[in-house]
1. When distance in nm of label points 7 Å out along Cα→Cβ at positions 148 and 332 is calculated for each of the structures P, Q, which structure yields the highest value?
2. By the measure relative contact order in percent (Cα under 8 Å, 6 or more apart), tell me the structure among P, Q with the highest figure.
3. Using the calculated result 1.11 for Cα Rg over 2.2 N^0.38 Å, pick out the matching structure from P, Q.
4. Once Cα Rg over 2.2 N^0.38 Å, for residues 108-171 alone is calculated for every structure in P, Q, which label goes with the largest value?
5. To test your reading of the models, identify which of P, Q gives -20500 for helix-only ellipticity at 222 nm (-39500 (n - 2.57) for each DSSP H run of 4 or more, over all residues; to 500) when calculated.
6. Among the shown structures P, Q, from which was the value 2.4 of distance in nm of label points 7 Å out along Cα→Cβ at positions 388 and 404 calculated?
7. Out of P, Q, choose the structure whose coordinates give percent of Cα pairs over 17 Å apart, for residues 140-235 alone equal to 66 when calculated.
Structure P
Amino acid sequence: MPAVRMIPFALLCYGLVAQVPTPPRSLTLKDAIQASLQNNLQVQIAKETREYSGPANLSIAKGAFDWNINGSVSLSSVDSTTTSIYANYDPRPTTTEATTKGRAFAAGLSKPFEWGGAFSASYNANYSSRSGLYSIQNPSPTPDTTYALGTAKPYVGSLSATYTQSLLRGFGRDVTGANLIVAQKGSLIADYAYQLAIINLVASTESAYWDVVYGQRNLENKKVSLALAQKQLKENQIRVEVGTLAPIEVTSAEATVAQREQDIIAAEAQFLNAKDALIRMLYPRTDQPSDIQTTDAPNIGHIALDEAGAVKMAMSRRVELKSASLDLEAKRVLEKAATNRIKPQLDAFATYTGGTDNYSSLGPVNTDLTGFKNPGYAVGLQFSMPLANHAAKGALSQARANARSSELNRLDQELGITLEVRTAIRNVEAAEKTVKAAEKTRVYREKDLDAEQKKFENGMSTNFLVLSKQNDLDTAKATEVQSQIAYAKAVTAFEKSVGNLLEARIPNAEMK
């Protein structure tokens, strides 16, 4: 019985032993960027917008120039009774009782063209048959005279084709096809918007990655500082025990240890928050690791910076400028189309019509139409013009304002990007100098602390000075790590400002 009672306890112990902690997932900066590109929801939104919005608008614009086919079929039957008296010719009343049956088939084809022309054609075949009685009322007792009604040739048809060409308003591909041109440029703008989303994501991923690196290094430095403070406390306690140091010095060392422990708590919280933010960015939906371990360190190297060359590169590579240029081109196309609508309408047209005789079957009708038996031709001009034309003039004013606004927006972006590049260059240069200065400061602080420690051991310094030097070293280490991370972020900002971030991080990158 005791053995049976031990089974649940054994199973519990086995479960606890079996729950081996999952090791942290190692992440290089390249791995982080790739995971972010694959999983980030904002990228998916931008991708969906590019794949559906742009092509959809382009397809809608192309639809304005599609071929259009139409057709109709009808059957009819009409009964009628008519009584008439022709006093001048025959005073006898006449009565017509008839049924008229008809069948009609019509088909049409039309298409507007990008250059301002339009084509339309139509084919009609009709069947109309009349049957019934035609009666003449005779004086009694003479029977009424009756005749049968009929149609000997019930089939007839027609064929027509017309081409119309606008000569003033609506003439030219860049006028009638303005919406199509705008849609094509809009599709390219959607591509650039997707690229911009990728660039921003890469930049934000790098920033989050370096935040984790900083948090990790900062926590390590705080632990080293705690170890130094604990070492100093232990040495002070020994000195107090042997009577070479006043007990008050132990209190100051204990306060320093307590402060270092507080610093570790804050640094650990900052580190964990940075890791959670990076994990959320890289794995927003599933497959989130319990922990991650960054493996890359900031590359502290000199970058040759040419301000004029960097500005020139930015002007040719920044997708924001490319989008702004396309938007300006689209607005100018609309302005040109609006200018064209101010003109009067003058259209030239040419029409062909073909007719047939009446036949007893449909075959001869089609033979007449295809053989051009009864051709008809017409050419001419059509003219119209609103006297005030307020609507077109208002639309033109609006289009000009939109084009000017787009032009100023592009100019503003150029100025902003130029300033951004120059600022990024200065930040990189300042960050590089700061890294070197912080490294020197940290080295000197280490030597200063070491010297002060030796002086303290030989009775030539005080506990206060040693603790002060430890504080200075802790500050120097934190400043050095901060400067390294700031340099890495400054390099990212510079590469983004010149439009070279994707090529620098993802060689041969394809926007898929």
Structure Q
Amino acid sequence: MSSSSGKSAIGLIGLAVMGQNLSLNIADKGFDISVWNRSHSKTVRTEERAKEEKVKGKLTGYEKIEDFVHSLAKPRAVIILVQAGKPVDAVISSLAQLLEPGDLIIDGGNEWYSNTERRAKAVGEKGLMYMGMGVSGGEEGARYGPSLMPGGPKEAYERVEPILTKIAAQVDDGPCVTWIGEGGAGNYVKMIHNGIEYGDMQLIAEAYDILKNIGGLTNDELAQAFDRWNHSELESFLIDITAKIFTKKDPSSGSGRLVDAILDKTGQKGTGRWTIQESAELGVAAPTISAALDVRNLSARLDERKAASKILQGPIAEEAAQKIKADKQKLIEDVGHALFAAKICSYAQGMNLIRTAGLQHNWNLNLGNIARIWKGGCIIRAVFLDRIKAAYGRNKELASLLVDEDFSAEMNSRQSALRSVVCTAIGAGVSIPAFSASMAYYDTYRRARLPANLTQAQRDFFGAHTYERLDKPGSFHTEWLHDGEEQK
């Protein structure tokens, strides 16, 4: 679909994996698109793929950015998909000299939300519009239908809405895209989405660790267990691909499974760290997500862990495992229930971060709609997102998913399995920081009184920070030492 002037409906800059696939997706939905990349060879390759894959719209590459801009229908819209930080600023600087008032720039990369707001203000002074748009789904999602989280001026979103609704993943209740809110709201929601993803992946890894090293399950048995879970309330993209991973043979050795040959050292690109920074800044607990980030950091210290394994002792794992092997099916069942309970806690933490930030920044976020657009295309897509959408439909001011009538019933029925699995793993010396963090989060949240009274007394003792009382209002300070007694 081109404009009446015969020019492209939209442009895209940055033709690495995500940009190349998203541009092909746009063209395949019938929209004419212009593309440009600093390295022209990638532009040429994108054009070649468009021909090979016989996309419906016209995809045209340009060697000069000036020609690229000139090829776009006015008012122009340009998606940027380059590395976050200075590369984005460099592209914006080049574009700003060529675009005209009323034109729109859309940053589709992972970006710290305040950078989006800074850039929006800067280009706004030149009459340009700016959006930050989260794109989730990886290579396949970008090509065939991602989850899109656009934020910025609503009028800017409405201008490109016909394109975004066509290229987004499609689920039973519509395309997986909605206007998130003003400013950096889109980037913020994508950031927290990625934090939830960290927690989800770590919980699955710990479930695997328990079943393999305590339950003694083979890769075939693990594949069967995860496949069975994927036909239950745990049905999700991550559970599905995990089941498939266990069946993949190692192409290098010709024997064994590939998963066993992969180095236990996890990378990260920063969005998990940003999520935890926001958790601290907003005062919103996110221990499951934080635990997932901590494990990635510890996994990177491979040499230290290998050295420590020869020095530090734990329980006799063989003895602990032997007690479990007698009833593998019971362990699989318990771990499945525990995984679902821990997953609820992790999503509750992420949604609380989004809710709190929305209130602080006056973004007027619709948490139910956010859950809905995660149902397809994105990495954390899962069947239980329908239940999250329903929870916020029942109460848009819901303080936590844990107290929703549906999820509280689930937690009440599964908390014993979570507790049992945590105790079993700790007893066997298998580290389960994300499971443990979810358990602690649940137990802390459900208690009407915590030992924080002692913490407040300590703070008042050493720093005169004052405290409040149960029996009367106001702030109080006590001289805790007896007359003549000195603090040591």
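Laboratory data are not the source of any read-out in this text; all were calculated from the coordinates shown. Please read all numbers here as calculations on a predicted model, not as lab measurements. Cβ atoms are built from the backbone, for glycine too; each structure is taken alone.
1. On the way: P: 7.9; Q: 4.1.
Answer by largest value of distance in nm of label points 7 Å out along Cα→Cβ at positions 148 and 332: P.
2. Evaluating relative contact order in percent (Cα under 8 Å, 6 or more apart) on every structure, the highest lands on P.
3. Details: P: 1.92; Q: 1.11.
The value was obtained from structure Q.
4. On the way: P: 2.35; Q: 1.19.
Going through P, Q one by one, Cα Rg over 2.2 N^0.38 Å, for residues 108-171 alone peaks for structure P.
5. Working: P: -20500; Q: -17500.
Clearly, the read-out refers to P.
6. Values: P: 2.4; Q: 0.9.
Clearly, the read-out refers to P.
7. Details: P: 81; Q: 66.
The structure behind it is Q.
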